[in-house]
Structure I
């Protein structure tokens, strides 16, 4: 070649094969180069027998998909740019005008907002059901019900629902079930196999398992990503077709960050679980606290359901909530949260920094299913990776100010 710049672009050198390291390589691409026209025509984006376009996968994203599928106990994984995008993909792929979706009253708030917004505009109806009452779910499934969402424990309020029973109702009625398993992270329980006391009974769980990889799999508080995992090939292809048409993709560096964090996932999950239990037990004994909401504690709603799925000595994440005595109004609880030094005010969880958020739970629940029974303000805590004694001291100094 006669021109230097052309030589640079088309330089023939290829590094030798056989390089191995603890972490997989990072491949970035929009364009994928084919060796010939026959190969270009033969490759299919719907499977992983080759590469067609960066949006449809690279060695980096394929590697992450396979590892997340294995983590969740599934066979196929689709990656999305956030946990909410994973929820949205599920609804958009499986629902059409005239269909109905059922959502638990304690579900992740944006899931409800999607149903009340875009899905409603598209002619898709929804009902909110009481996840602690399987009979309510049974009664609400109708001829147009195509999708039922499950979530355990409940968002913010942390009650653990009778997950296996709810999934069984969906199977008996022939309705697809999708589980938001972000809290479990694939560690506390397997969303596809909900056997007794942590045992795996094939096919006893949900049809689809969704997770916000933003949380524990990322572990750094610096990545937004979601996953949709399935076992059924036809269901996977239906979801993947919608995923392709919507043009959702993830960045290679984000995939790399999650791949780097996955080997320490279980260690971090159990460490944050242990910290959360120590903090929760300490707060439970404080006069300022009216109720502790943590699935592993005996008097927390749905504790026996948690035991049934996770086992008596099972895992329970690093997340819990407390309801303060009603003598402390919202302004005083806000001041308590502001007074915390190590616990930072911020949404999400699963990262190295402990977080705190006060919530108005009454505004988050359906009045039709009964009002939130507690008059005190609820505060949710997420235990990070700090020393538990330091976190306890932080809580104590803020409670002393609460008076």
Structure II
């Protein structure tokens, strides 16, 4: 495992250097583009009979459980790091708006995407059971906080709109994972879960995750307040994240939501009342570096994963169809309510355009797709998921600044 981690770290460092030195794209987009380019070259060489590189890359990726690495390893650190920089007082002012989009928007989007894909795919000769269409809707509906927060920060959006996008992305992935878990249980058991079971699972995962995050954040805060030594305080936050996420998994509560809540407490109350100026500087630098490095590694892995995708003949039309359906569902579930009730949301008139186009998908969607049971349905869902993620990162991620300038009338930074 150590050798594997070293290989991917060296690859990421090399690609990050090439991007900064020559290509100069935003860091996550740049390293992902380079990784995809190398993978496409490997696939091209395989087509002309040089298969050694493809075999090696597949062997390398197969020895790494992407779903487990992201969901059980990277995600806790990335969510905590992202939440630390969100102003809790401002977030509270928009809590109902963010909650509505994160919960009801995700549920509506899941239903819209699932039903649309189930109805439309047969028209182009592709069959996918309804439960797998709904699973696809659940895993692709949440916006990925890892992708969103890294790109939207530089888009130049007004502060309240940036807060809305970041807040929604931090919470809606927890909702999406719970919905995905319920649907996956139904798919594997062959029986639809009862309403009481669903309600209990949601209460346990979501409510339990939030309560556990409050407890974890409070304990961490009091530990930080009782000492003044930056090295130990940074270590305490790291232990809280890794240990807390592992404990949340064993308690069957939402680890992602727990990390978001704990990150908000440490990043706000902890930074203001439990740390010296020197500790704040070291803590911010440490978590900024963790965030930047893990983001780079994650997007390199996403770019390399293309060699594992099975693309069946005629899939291109399905990909185009699903990308359009996903964007339309985002428009209906999030963009339309904000456009109709923008005064209640307290956002600029054109905010619905930015919220729709800024809903980027990323590694969480790919990780959930990879966790599906092996089979033809999984291969199809994975291919569609990967296509939507790539289109989202490159298409929407590269143009969200222009959308902000046109919709809000504020120049991007």
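Structure notes:
- Computing relative contact order in percent (Cα under 8 Å, 6 or more apart) across structures I, II gives 27 for structure II.
- For the structures shown (I, II), distance in nm of label points 7 Å out along Cα→Cβ at positions 112 and 392 is largest in I.
- Which entry (I, II) yields the derived value 22.6 for Kirkwood radius over Cα pairs in Å: I
- Once distance in nm of label points 7 Å out along Cα→Cβ at positions 104 and 128 is computed for every structure in I, II, the highest value turns out to be that of II.
- With log10 I(q)/I(0) by the Debye sum over Cα atoms at q = 0.20, 0.23, 0.24 Å⁻¹, for residues 160-223 alone derived as -0.88, -0.97, -1.00, matching label from I, II: II
- For helix-only ellipticity at 222 nm (-39500 (n - 2.57) for each DSSP H run of 4 or more, over all residues; to 500) computed as -10500, the structure of I, II it came from: I
- Mean count of other Cβ atoms within 10 Å over residues 184-191 derived as 13.1 - corresponding label from I, II: II
Every read-out reported here was derived from the displayed coordinates using simple, explicitly stated rules and does not represent laboratory data. No experiment lies behind these values; they were computed from the predicted model shown. Cβ atoms are built from the backbone, for glycine too; each structure is taken alone.
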